[in-house]
1. So if we calculate mean count of other Cβ atoms within 10 Å over residues 161-168 for every structure here (1, 2), which label has the highest result?
2. Comparing mean projected area of the Cα convex hull in nm² across 1, 2, which is largest?
3. Assign the value -23500, calculated as helix-only ellipticity at 222 nm (-39500 (n - 2.57) for each DSSP H run of 4 or more, over all residues; to 500), to the correct structure from 1, 2.
4. Identify the structure, out of 1, 2, from whose coordinates relative contact order in percent (Cα under 8 Å, 6 or more apart) was calculated to give 36.
5. From 1, 2, which structure was mean projected area of the Cα convex hull in nm², for residues 113-208 alone = 7.3 calculated on?
6. Identify which of structures 1, 2 gives the largest calculated value of mean count of other Cβ atoms within 10 Å over residues 17-24.
Structure 1
Amino acid sequence: MPQHTQNIHVTSEVGRLRRLLVHSPDSGLGKVVPSKAQDWLFEDIVHLDTIRRKEYDYYIKLLLYFLDPKVIKGRLAEIDDKKNDHNFFKPFSDDFYQSDKVVEIERLLTEILDDERIKMKLVASVCAIENCTYEVQEELMHNTPADLARIFISGTSNELEMLFPPVPNFIFTRDIGIVIKDHILLNKPAKQARTREALLMKYIFFNHPFFKKYQPKIIELEESALHFLAPEGLENRGVTLEGGDIMVVSPKHVLSGISERTSSEAAHQIINLLFEKN
């Protein structure tokens, strides 16, 4: 896996953009159907080919021109050649760029899955939260890291077979990890549909060399003691957080919203942890 040395340090919502995490629309996004859209927290039924080829690719190219021009300038004819047409079922690692400034999450996931120990733990964790059979768990272990990363995100093992629901909200990368100065605050989703996203990002943050020197500075929110004794229906409402409710407005000020996605318990815990960690 490649090593990265550039510092992570965010003290404002406004400033020079240097590096960001992205996730391009994957085949799972094309599996969102009207009957499941609400359950999967996705408001729109999108045409995958249009959103990926005619919208997101332009967005990525624009980001690369400003943040990592060496991988894009002079290559447009090659990149846009029809023989290099996108196949939404192939691993993203085969796609037209690999930048350490505009960083594709699926590539990071693929790289940590090269480690057999991490692969085994993550397969077991995903299968546990998705109630997979033991047979499916065994089959997943036989996939390449790139194919397994795609399956974890899209829920699809090939063009037809779905093993578990997709995570279409994975394209909203702000929700799944928040940088506050040189610390990384992990989300704790309120909705079951986003649980797998949080799990995948936790493994990336704690295991990828990209974040190695920040791993001691990763902040995880904890449930209150004996939270499992809460009345039915309230077990998961105690401490929930999504990044869209956190805003770093200055070096000494962080705003935390309290919403359907972020509970007051989480906001109070964030306050205490940020002061504790200076």
Structure 2
Amino acid sequence: MNIFQAILLAIVEGITEFLPISSTGHMIIASSAMGIHTGAFTKLFEVAIQLGAILAVLVLYRKRFLQWTNYQFYLKLAVGVLPALVLGFLFSDQIDAMLESPFVVALSLLLGGIFLLFIDSVFSHHTIHQEGEIGYKNALIIGFWQTLAMIPGVSRSAASIIGGMQQKLDRDLAAEFSFFLAVPTMAAATLYSLFLKSWMVDGVEQKGFEIITGTTNNTLVFLTGNVVAFIVAMLAIRFFIGYLQKHGFKLFGYYRILVGVILLILIKANKL
């Protein structure tokens, strides 16, 4: 992977991570289009640049995350991330296998898009409007919804926002809590990929951090990708909250359906 490819993937990550359109799905599409989707470093990179996106949330919502006396906020995030930690550990191999399937991505994008067209009317009764009103049970159920994003193309953002609205959070709060929950979820996935998971490189098993620090190019690509993802993610989050307040989810639903249909056509034509 070169710097140009890294920047493109980082832009895709930054734009799509917090929008309900699936960052994983879009990065699989982008890396496939560039012909680099099969390499271990690309797969590691697609997870590791989440560090930049995590930092964007921490910077934008720093006042919320630095309220050390509000221990319940941190406990709710811990409860919410538990399902992803447990199921992610138990089904790691199956998740990796699904990441190889463009068909799974296409179908998930299509079905998720159809759902987004109706989410505002299906979950229209909101009784929770402040983060302090979210209970531990709410956080846990939203966490289980989030695990649907282990299927490529579902979108972690979409799954957790839908979960929040199903738990009667208004859509702005559901989106914000999705951002908050992204921090421990993505941090766990990134740390696992860097320090615990073994990657096969030229027949030799290596940890993620060993691959990244193994060459100057890999280190430069990793750092550049995270910086770009951080900047783009900050812009995307600000756009998404502003757009959501005025227009809802339908545009994202139509977009997902369009991309899903295009992918299915390309798969049928053996282009993917």
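1. Numbers: 1: 19.5; 2: 24.2.
Max of mean count of other Cβ atoms within 10 Å over residues 161-168: 2.
2. Details: 1: 15.9; 2: 13.7.
Across 1, 2, mean projected area of the Cα convex hull in nm² peaks for 1.
3. On the way: 1: -9000; 2: -23500.
So the calculation was done on 2.
4. Details: 1: 22; 2: 36.
Going label by label, the one that fits is 2.
5. Details: 1: 6.4; 2: 7.3.
Computed on structure 2.
6. Working: 1: 16.1; 2: 26.6.
Between 1, 2, the highest calculated value is found for 2.
No value in this document is a laboratory result; all are computed from the given coordinates. Computed from a predicted model, the values in this text were never measured in an experiment. Cβ atoms are built from the backbone, for glycine too; each structure is taken alone.
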